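J.: The data blocks that follow each hold one structure.
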Structure 1
Amino acid sequence: MPHSIELAARERNLRLIAADEARERRLPPKYLLQMAHLTTPATVAKYVDAACTRSAASLVMLDLEDSIPRGDDALLHAGRDNVVRALLDLDWGRRLRFFRPRGLRLDPGHTDIVDIVTRAGARLDGLVYPKVESAAEVASVDATLTALEAEQGLTPGGIRLEVLIESVGAEEQAFEIARSSSRLAGLVFGAFDYWSSLRMVGERYRSDHPLIDDARARIAKAAASVGVPAIAEMTLNFPTRGKPEAEQQAALAECRRDAEHARSLGFRGKWTGIPAQTEVALEVFSLPDAVVEEAVRAARAFLAAERAGRGAAILDGKMHDRANDRVHRVALETAFALGRLDEETAKELGLS
């Protein structure tokens, strides 16, 4: 019979395990595909239509924050109407359907959220909430969405939430913010606003500044701690048509360098502002065939080793144990979400 101390330890530790598992977000597969976020002003109908129906983006975000001058109520209402029209009338294909409301200080009543969810919540995948400073702000948005879903008869928790980390204070609380809502589907880095929060004088923003990388590292780790993607900032140097060809190419090369650097720090996607940047982000954050093939081979070898009563397999002269298997399964989950694994293989590897 188990000792009373063992029973008490078991009960105590099972609670710890349950709490730890509850922190990880079990995202539906489509939310793993966020390689290229395309943000577009909600106020310009032709941009909205092109982004939602013709872009290569994985996620389209219709913006009601930075694209609207403060206090311009007419333009704000026009932007909201465009978001609702896009959700109800346009064919978004496989693109995730998001919008960005104004943040807490501009809209403490969550009126943007209430208006759009009331009119088109059934067609909405999620929202990107800006200027977050604390976990309590995220919990407040969650409470509003919960009440709206109940009122509108929508699936509880169906509207997902991504959070913009845009200040030193938010960076410091990144882990608490990541754990603050079961709706969380991503953490997004707002690097330029973050730079202003550093209160530096006489220093120009640069994407490779050590303090920017410090923030990137914390955001990537906070996102990983709950199993959601970290999304990198937009490159502000656009390859606009008014620039000479050489400058356009230099701008795209800068976007690529930024994307590759973010990927090396654990980010899974990038914000973009125009289609050319979107194409670059998709290329950089795509999943190469060789990575998928290696992950399948390694997962099969590890499963075979376990069935044979061993804790590890040897692949190409190197040990492959449970830790290695976890690494490969991140790639496998993404490949499955992308439709790059057939059902038979997915079932064999325990993915479906």
Structure 2
Amino acid sequence: MENILKSVVLLMSLMAAGGHAIGADSARPGMPQFEVDRGWPQVPAKWKLGDASSIALDAQDNVYVLHRPRTLKPEDASMAAPPVMVFDASGRYLKSWGGAGSGFEWPEREHGIHIDRNGHVWIGGNNCPEGGNPGLKPIADDALLKFTLDGKFLLQIGRSNQSKGDADTANVHRAADAWVDARTNEVFVADGYGNHRVIVFDSDTGKFKRTWGAFAKPPGGVDHCTVTAPKNFPDTVGPPDYNVVHAIRVSNDGMVYVADRENRRLQVFTTDGTFVRQIVRPDVSFARDLALSPDAEQRYLYVGGGKGIFVIDRQSFTIIGAIQVPGQIGPCHHIATDSKGNIYIAQTSAGMQKLVFKGIK
């Protein structure tokens, strides 16, 4: 309760300082600047991409886009690109892979992709059997997959249709995102569409380590296919349980950032699951996705919301402005940064995009 009260005070001070401003014209000094790269990427003419769901970068700044081939219109299905498309920083196509294979259960509805510092690719899905998505089998995506950068299968955590809910330590349930902490060799999972939690596994063996829900409480909530946001936000603390844990990041200094999308809040924990603080934005969509700036201190945390991407100064834990530049395709579904500070956007309804970092103003 003490931590929750601290969070309320934090939010009130944020509002008093002008942290509710969203437009780029309201940005404070020290804001990173961006512009759209209108030539990125160049998709080979023989292929079409479905909904672009997630995006990740390898150590060479090659961009791995996870899309949903089965969302293409029937007349375009024969041109469906493989679900993982890889481009270089200039947008040149490099390679592609993914889809059903031997020894693993590829997700029915692709959702999240992450590349860890050892060059391993993590992929999860969020299909719900009762969701009624056209062209998809009635299968719950209850697994997390690990591959090499070339698509060689390495590990599966969980099994399709096997989740027993938030107390299950063997399966995920329609997980949205994952992030590997290189210091602990653990994969932190935003297990957020069917379950309502963060769950942590050993990234080599898949062995369960720990789990927690909102405010570090035991996870809980109602499992249903329909994503339903609260009709109102009566206070600045928010509901006791998560409602779509949609993105997760672990910073170099050991802070775990959790995007609780439908509750419009960002929560912060230590890697052992101790609740630290939160920001709630009841006035606008918030905490849709997360990315950290690539500088050693990771000064900025990027958080999708409203019509763009909020910028949080990590040291003060305040919103200092928002990225909303001409031609930007929205607040994004998932985002990622490369080593030069560029931001890459996957927006299911609008495709994919590169925002070029232009310095600090």
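Bear in mind that the values in this text are calculations on the coordinates, not laboratory data. As the structure is a prediction and not an experimental result, all values here were calculated from the model. Cβ atoms are built from the backbone, for glycine too; each structure is taken alone.
J.: So Cα extents along the principal axes in Å, for residues 108-291 alone, computed for just one structure, reads 48, 42, 26; which one of 1, 2 is that?
T.: 2
J.: Also: Please compute mean count of other Cβ atoms within 10 Å over residues 68-75 for structures 1, 2 and give me the label with the greatest value.
T.: Biggest value here belongs to 2.
J.: Further question: Using Cα Rg over 2.2 N^0.38 Å, single out the structure from 1, 2 with the greatest value.
T.: Greatest value across 1, 2: structure 1.
J.: Could you tell me which structure in 1, 2 was used to calculate distance in nm of label points 7 Å out along Cα→Cβ at positions 76 and 244 as 2.2?
T.: Label of the originating structure: 2.
J.: If helix-only ellipticity at 222 nm (-39500 (n - 2.57) for each DSSP H run of 4 or more, over all residues; to 500) is computed to be -16500, which of 1, 2 is the source?
T.: 1
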